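Visitor: Next come the structures, one after another.
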Structure I
């Protein structure tokens with residue numbers, strides 16, 4: 001038979017594969033391993049074999065190269081980055097034995113770090129490559145420098161709007177972020193953004209560190225003026241050619257680190273797998289080995305820490321086999337070099353929610369000095385670094401993860417009213433500073449918009465040159481943090497003035513120049529010195545305090561039983577019962593009994609779908625009536641099991657057909673000769689049932705009573721996590737049903753009406 005015009009087209013491919021092709025993971029890039037391009041994560045055949053030769057206290061050979069063959073990275077690491085007192089033992093110990101020491105609770109963190117200080121870059125890379133993913137997680141937990149984990153936020157917006165930056169900074173600190181990083185879509189806006197972040201970060205709580213990530217010379221200038229309190233974007237690379245392309249050398253980077261440190265400013269460097277691959281100069285080496293060179297160099301130039309874990313190249317590493325594992329190993333190498341680990345997660349590594357979460361969870365479980373080197377605390381569209389692995393839209397998810405696992409991920413829940421108050425305080429404080437310093441004037445309408453805005457899309461159009469003009473004035477007039485302090489004080493923001501001044505004073509004291517240093521909200525320094533990680537297995541290491549455990553357990557999404565059942569009171573009395581009499585066995589072949597649960601229309605009035613008990617009953621009775629059957633409503637009090645309720649109803653029914661109906665909305669059709677766990681039809685997804693579902697149940701029960709064929713009623717299609725969404729409310733309703741169970745015989749309800 002030839003196909004007609006009305007016939008459906010013949011299938012060409014697999015429908016299942018068409019569905020898979022639409023999944024977000026198909027938007028990611030995946031590459032075949034290719035060492036010639038550096039597209040290899042852990043092991044390249046061109047990685048050097050670890051080696052070290054020392055003569056009279058001088059390295060004359062390292063990782064297969066003699067001193068006359070060293071490039072600038074080799075030369076600097078050989079001169080400053082290897083502890084030669086430990087090198088003979090470290091290089092003489094097998095990779096496997098060193099890996100086992102990292103995991104061995106009997107060997108202290110301090111001992112491991114001291115020994116591995118004697119390894120070359122190639123040796124360190126090989127050691128961490130031995131560790132499997134679950135071993136890497138435990139290694140991170142043991143080897144991070146600071147005991148207390150923390151987290152950094154990205155605070156940016158597309159418009160560089162100063163008041164929005166200040167309000168978002170105050171919001172981020174309220175959530176628990178202890179470092180805030182901003183950047184600019186327009187380079188010359190940097191001074192304005194830095195000032196806005198500095199003021200907003202000190203509203204509500206003290207001690208958050210801030211930086212503005214821009215060109216290195218401007219960033220240094222902002223730091224020297226006190227408008228930023230740490231630096232991070234001093235980039236290191238694993239091959240000499242990429243260094244030269246950036247007009248940099250290890251010596252220039254060391255000088256820049258020294259410039260910050262000499263002025264009391266915390267500083268770490270940035271590297272990460274994939275950078276050399278992207279720039280076409282990976283020299284056929286694995287990403288892990290090249291990053292080991294960067295980490296060794298970071299230690300050699302005196303940095304407090306390293307931001308790595310892929311960073312801008314994270315998706316490159318993620319495109320090859322074992323790439324995610326290599327990114328985690330990068331973080332571990334930083335810790336093994338006794339440096340602060342700012343563990344990436346600041347670049348959206350995948351469009352797949354599953355992949356990006358899987359990428360984040362190992363470091364979340366293990367803890368890190370900074371679990372994110374940039375959680376996008378603002379909406380994804382306002383993140384001018386590019387979307388982070390987690391963004392403002394993901395805050396509640398992240399808080400739920402903390403609660404699920406009892407893990408301190410650095411954040412806490414914040415109420416809406418508190419956030420609104422802080423946003424207004426921050427916006428008004430910054431508006432006062434800008435007005436006092438003659439940088440800009442903001443009207444009341446703009447302040448209120450910022451307070452309530454989710455992001456820059458919620459703001460009315462304004463002169464976008466304002467940040468640029470303010471920034472020019474800040475630079476030309478050489479405005480410093482002291483000018484900001486004075487402006488805050490003179491305009492009535494004394495608390496914020498004292499906090500900004502305390503951040504400047506901390507530079508004089510220098511305590512936060514220790515590795516992995518942050519301030520807590522009482523301005524105490526937590527660092528490798530004052531808060532060392534002493535994890536040595538179960539019962540040791542960081543444990544959240546009782547107060548912190550309370551914060552982690554709290555969720556604004558959680559509801560008490562009383563709150564879960566508030567809506568029950570709203571419809572109380574929707575079904576009125578004249579009296580209840582002992583139910584008798586029916587004698588009519590058209591008699592169908594509807595058995596209801598113990599608390600039905602006594603304590604429970606609304607199903608999980610939102611339908612009332614009256615609405616459900618009305619539809620079932622109407623369906624029976626349309627089939628010429630008579631429905632009776634009987635309360636089954638001795639059980640809450642729906643099968644027992646339905647079977648009990650069927651055994652009282654003249655037709656032998658019964659309907660079981662729970663107050664939460666689950667419904668079935670039963671027959672008197674079946675077992676309790678058997679039934680004729682069951683609608684189990686109560687939250688998705690609608691009025692027609694119950695009417696159809698009435699119709700089908702009537703047809704069963706008459707011995708007619710039925711059109712089966714089926715559960716609705718859904719891909720919703722029904723159990724997750726409704727489980728707590730269901731538990732509360734079942735508890736009430738259980739409390740209503742008695743040994744009372746089945747009682748027929750005489751209904752007054754069905755409202």
Structure II
């Protein structure tokens with residue numbers, strides 16, 4: 001039995017204090033007092049025991065008074081005394097957990113509250129109170145909150161479930177007021193309870209009535225969301241809508257998107273938001289952009305008018321890499337911008353320009369043009385945008401929209417495009433540092449993460465405890481595989497002690513290689529392992545994957561175009577490891593097919609740009625050249641044939657995988673080994689033939705692009721502080737280095 005001891009009426013209300021039911025085990029005490037309440041009100045049992053309510057609110061009334069609401073879980077009927085300070089008003093009320101729920105009592109909670117207080121009340125019930133009392137699944141509480149929601153915003157405002165991009169996400173469309181502000185949270189009230197929704201919101205520009213067409217991305221689907229009352233809590237108020245669905249089933253995501261594809265800001269919002277949800281959602285937005293692509297837009301006018309095109313626009317997590325060309329014979333172009341989320345970022349403030357030529361529409365005449373490339377860092381990932389928007393600004397004040405064709409999304413194709421974006425002669429250190437370097441670093445990281453061993457195949461019984469592991473990456477070139485295996489098979493030191501691991505970095509050749517190795521095993525009875533990579537990850541990834549499979553104490557990293565000339569060569573190299581000189585890695589003499597020297601150790605020399613390049617001692621000299629026949633410590637040795645302990649390889653982290661395709665990984669690992677206090681040795685007592693760079697020539701991305709320039713720049717950035725002193729301090733190497741410089745030196749050397 002609820003007993004009310006009334007105060008004097010406040011603004012016409014006879015009940016200044018009352019108790020009402022919010023849920024099956026939660027009651028609220030509501031007390032209206034005149035004027036503001038400057039001190040915390042107190043609630044106590046009649047016997048004086050202080051009661052600590054589970055939650056409380058102080059809300060402003062339109063008459064200047066205060067409405068105080070306490071929430072509690074009474075286990076039995078009790079009489080409470082409430083007061084507002086020592087000199088403030090006081091009253092008594094009885095709270096009975098057996099009182100019935102009355103919607104009218106709940107609706108009266110908002111009577112006479114000012115606007116801010118109404119928002120605060122419903123916000124508290126949906127957020128902190130719902131969580132504190134674990135009332136999300138209470139049907140009674142849901143009814144109470146729904147009563148309040150409809151009391152605050154009566155009418156038939158609708159929110160419509162528009163489509164489902166994935167099984168676990170839905171798009172909801174509704175109109176909101178411009179006064180709502182940024183949406184902080186969303187809540188769905190159904191007959192079964194109250195639930196907070198994980199939402200992201202995009203609002204288009206307000207119409208003439210001040211209304212926004214708003215799109216919500218919500219976790220959940222039609223079945224899990226159901227229908228009910230949707231409450232959005234914004235910066236400055238609430239939006240309360242009845243959630244339903246169209247008469248027909250929700251549209252397909254593709255059809256829904258196709259009708260809105262020209263809204264660039266909406267596209268960017270959906271791509272950014274959905275791609276962060278799950279792999280399924282990321283694939284959905286990629287597929288949607290590709291299937292509902294918008295026509296590319298370039299400026300192709302008469303030769304005397306401005307022209308421009310963006311043909312490279314790679315949307316990465318860390319930034320946007322943009323490339324293209326423009327033609328401006330009369331100086332009418334003011335600049336170029338990337339436009340996203342209603343904001344424009346200048347390309348011309350950061351771009352690098354270089355001369356070029358571009359074909360006309362018929363492709364028969366090529367005109368002079370200016371190429372450009374720019375990199376715009378992101379504050380947060382933009383997602384896989386296939387067609388970013390750009391604009392060309394004219395000095396007349398006009399603007400021209402530029403939209404590229406749909407851009408590639410797989411990392412290998414993105415890398416190929418980036419490598420072809422700048423002519424080699426214009427790939428300056430500044431351009432690499434500010435523009436191409438950051439983009440290639442992220443793209444290469446994506447390539448590596450996407451590549452792993454897809455499967456392995458064993459030919460013959462594996463050695464129980466191999467002493468040596470020979471790891472040989474294969475990329476397209478199979479010309480010398482038969483000769484190499486034949487050399488291994490006729491070497492007793494390898495047959496009995498070495499495991500052979502081929503790592504195929506061109507998986508499209510898997511059947512051919514498997515067939516060939518199977519035949520070679522039947523011919524020579526030499527056990528071998530084939531590891532097939534899931535995609536082409538490059539030299540470092542392939543070697544690292546091979547060493548992960550290796551079981552030998554000593555690993556030999558060997559190119560597929562290196563052919564041994566005798567027996568026990570690997571044991572002779574392995575014998576040089578360790579010792580008083582602390583040899584951490586050793587490399588042999590390598591010969592061209594005509595017997596001239598290809599490698600007698602590596603040294604470093606700066607080019608005209610100040611970049612350290614790898615050079616081979618005595619390259620091109622006769623194989624019997626006396627200085628090349630002296631075993632000695634060297635700055636580095638080539639990865640074409642590199643021998644070290646497997647533990648050493650693992651200790652230094654293997655090959656560094658951020659070099660593109662294949663180059664400079666060998667000198668990099670040698671410098672990492674030197675950093676542990678070990679030395680690098682050249683051993684001329686072992687000679688092998690090396691048919692240099694055959695597999696690299698078959699990699700179009702490397703030959704057409706600027707991978708070698710990028711790798712040498714990256715290598716120099718990483719090791720400049722080490723290489724400089726190393727070359728200065730190598731006094732005994734200076735003389736042979738000078739001698740080597742008097743002979744023709746090829747700047748590129750085998751790394752694949």
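Values quoted throughout were computed directly from the atomic coordinates according to the rules given, and no laboratory measurement underlies them. Being a predicted model, the structure only gives us computed values, none of them experimental. Cβ atoms are built from the backbone, for glycine too; each structure is taken alone.
Visitor: One of I, II was used to compute relative contact order in percent (Cα under 8 Å, 6 or more apart), and the result was 14. Which label is that?
Guide: Comparing all candidates, it corresponds to I.
Visitor: Follow-up question, since we're still on this one. Going by distance in nm of label points 7 Å out along Cα→Cβ at positions 410 and 706, which of structures I, II comes out largest? Walk me through the intermediate numbers first.
Guide: Numbers: I: 6.8; II: 2.6.
Max of distance in nm of label points 7 Å out along Cα→Cβ at positions 410 and 706: I.
Visitor: Here's another thing I want to ask about it. Quick check on the output: 62, 33, 25 is semi-axes √(5λ) of the Cα gyration tensor in Å, derived from one of I, II. Which one produced it? Display every interim value, and only then the final one.
Guide: Details: I: 62, 33, 25; II: 71, 34, 24.
Clearly, the read-out refers to I.
Visitor: While we're on this one: To which of I, II does the computed value -13000 (helix-only ellipticity at 222 nm (-39500 (n - 2.57) for each DSSP H run of 4 or more, over all residues; to 500)) belong?
Guide: I
Visitor: Supply the structure label, taken from I, II, corresponding to distance in nm of label points 7 Å out along Cα→Cβ at positions 194 and 378 with the calculated value 1.8.
Guide: Values: I: 1.8; II: 3.6.
Label of the source structure: I.
Visitor: Determine which structure produced the value 0.85 for FRET efficiency 1/(1 + (r/R0)^6) of positions 26 and 58 (r between Cβ atoms, R0 = 25 Å, to 0.05), calculated from the coordinates; the candidates are I, II. Walk me through the intermediate numbers first.
Guide: Details: I: 0.00; II: 0.85.
Clearly, the read-out refers to II.
Visitor: Supply the structure label, taken from I, II, corresponding to mean count of other Cβ atoms within 10 Å over residues 234-241 with the calculated value 22.8. List each step's numbers first, then the result.
Guide: Details: I: 22.8; II: 18.4.
Answer by label: I.
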